1. Comparing Rg/Rh (Cα atoms, Kirkwood Rh) across 1, 2, which is largest?
2. Who wins on volume of the Cα convex hull per residue in Å³, for residues 167-326 alone among 1, 2, i.e. which is largest?
3. For Cα extents along the principal axes in Å, for residues 47-174 alone, the calculated result is 65, 35, 32, so let me know which of 1, 2 that is.
4. Given a value of 4.3 for distance in nm of label points 7 Å out along Cα→Cβ at positions 15 and 215, point me to the structure among 1, 2 it was derived from.
5. Which one of 1, 2 has distance in nm of label points 7 Å out along Cα→Cβ at positions 207 and 311, as calculated from the coordinates, equal to 2.0?
Structure 1
Amino acid sequence: MDNSKLNRIKERMAAQGMPQMIISDPVSIFYLTGKWIFPGERFHVLYLNTSGGDRFILNRLFPQAEDLGVPITYYDDTEDGCEVLAGYMDNEAPAGIDKNWPARFLLRLQELGGASRYLNGSVIVDKVRQIKDEGEQQAMRESGAMLDRVMGKLIPWVSKGMTERELNAKCLELIREEGFEGPSFDPITAYARGAADPHHITDDSLGSFGDCVILDIGGMHDNYASDMTRTVFIGEVSERQKEIYNIVLEANKRGIAMAKPGNRMSDVDKAARDYITEMGFGEYFTHRTGHSIGLEDHETGDVSMVNDEIIEAGQCFSVEPGIYLYDEGIGVRIEDIVLITEDGCEVLNNYPKEEIIVVPESK
């Protein structure tokens, strides 16, 4: 058990009047114990209590050879895991519940009267996970640097006449060759109208001379995610494409400039969005400006106009404005991950953002 992280969670529990909590998300359990456990449909919880009595309740099918720093109570398939849990709980106190806990378990615990009332405990765990410690920050830096190298190797393949699907497969190959544990999400490799669809599903389209190409890629290193988007052009850039690209690039820079302690997440979104709107393309910026990132590519804490949470040192999130003109086949997105420092931010993606033209092997 990572006592530093555990103590941060328990301090917040006490401050918010939540004396007990149930954590079931395998990612959050790994965050605290350093052990990945995926029990599938079977009941499992890490039970925390600010007065002591922490316990991990786990099916016997998942025996743990090493000490996880918390007592483990095993049950088998003939037993009711919720009943085992209820035996450790204070039924006169409120309990925090993991947002990802299946309703069938919560309903059963309610039947058993496990707590006086049930609250969303994940708001505490998610907030603690947002603030990366030194080890996490270093893993994020390394993951970002590795992804820079992957992007540098991937872009030349845009010139080789591949379909989106083939380019996507090449991206996954390069991610593994670089030493990543795997991708942090399914890459987006999209030409023209595909690039103008923000979450385009890769297909068998071929790129053509003059197309813009979105490359949205990420990898997992030492359990931490990286994420970056670059937009490149095949053969040439039209004046219209150049105009759009430069607007998105400036919006990206303005968003990054606002990413510092004391500002709000909505301030970052506003800086990017207001500039794009000022330039006449506000209706074509159709998504939030970013998302938090860490053990997962998308974590709680988005960079949007409705999130007024104050930015703190140690947070990591993306800044990724875009403009999407589907009828014109123009889509541009530029994404970087920032790590918030005491007086600003450190950009974890250093692959160039200047306009890149890839010369096709055959026109």
Structure 2
Amino acid sequence: MVREYDISVIFGGVSSENEVSVITGTMACNVLKKGGKSVLPVYITQEGEMLADERLADIALYKEGRLGGMSSLSFVRGGALILNARGKVKSRAKIGVILNCCHGGDGEGGAIAALAALAGIPFASAGLFESAAFMDKYLTKLILSGLGVGIVPYVYARSRRDALSSVGALGYPVIVKPSTLGSSIGISRADDEESLSAALDVAFSLDSSVIIERYVSPRREINCAAYYEGGKVVLSPCEEVFTSGDLLSYSDKYSGGGRRQFPADLDEESKNFILNQTARVYGALNMRGIVRFDYIMCGKDIYISEINTVPGSLSQYLVSADYSSFCRVLEKIIATARADFAEKTSKRIIRTGILNNIVPNACKIK
């Protein structure tokens, strides 16, 4: 039996941000279902198992731990095989488009983009390059520097010794961040060598490398989201997020610890600078999907802090007024994904015939 789905929403993942991803993924599933789309939710557990079942759009299943008995799946060309508990094929799913809602880990870092490419399924999220690059804060800074974008002074370290020996160039206070984690997990402020040591303990327990940034103050945190549709980059208004402490924390983002002002109260020069720079970076890298750009303002100085290729809630609150209009945004990026896929697959693949010149047994090792 073959079941056709307009879209598969993939969320979860082997990541500390798995639970946040469940919120984003189930929201996207239900928005699309409400909009009349047939949706196959695919949840990746923190152990890496892929589950597929239409019931996975219900967030209560995760809160109550009722995931037993769900089918697993294996992606194949153009879709996926739905498997029973013994690994036998129950049915086949034909998938029109994949939407990535994985936060953190390999899911956000390019693995889902690669999966879609190998399976020959249009992909309605950020591509493989930008997904992998912007999941790593060090690579993010290298790319932004190459584009002439302002970034906060920093050092990159793969060991405690390197971190402790190089931080002097920045001066205290500093911010210590795991290189490849998001959602403010493992981020600490350090005001002296003792607190730096404790911050490094936390960061290196979660990641194999760290970014240490100069703490700029006074600071304002400004966000702007973008997506591509109809041949142009569409920009959201800017928002300002306020912290309950020195840094934007996990609690500020997801547990009501912080607050936001939307649209942000910015002078025209600063607002236009942020909008124009967001469009320039997004366009220069030929990006796709909904991407959120996080800025730090210190007086008139404006820096890009991070680029989130799978932002929380897919930045629904920035790019749309309500869930109904957000569905229309998703429909636009889905249409873009289909058009991109059609254009890419229209190109010829050349067979060089080089194997005809290889003698028999040429590649055997004696």
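Read the figures in this text as sums done on the coordinates, not as results from a lab. Note that the structure is predicted; figures quoted are calculated from it, not measured. Cβ atoms are built from the backbone, for glycine too; each structure is taken alone.
1. The structure with the largest value is 1.
2. 2
3. Comparing all candidates, it corresponds to 1.
4. Among 1, 2, the structure yielding 4.3 for distance in nm of label points 7 Å out along Cα→Cβ at positions 15 and 215 is 1.
5. It must be structure 2, since only it matches.
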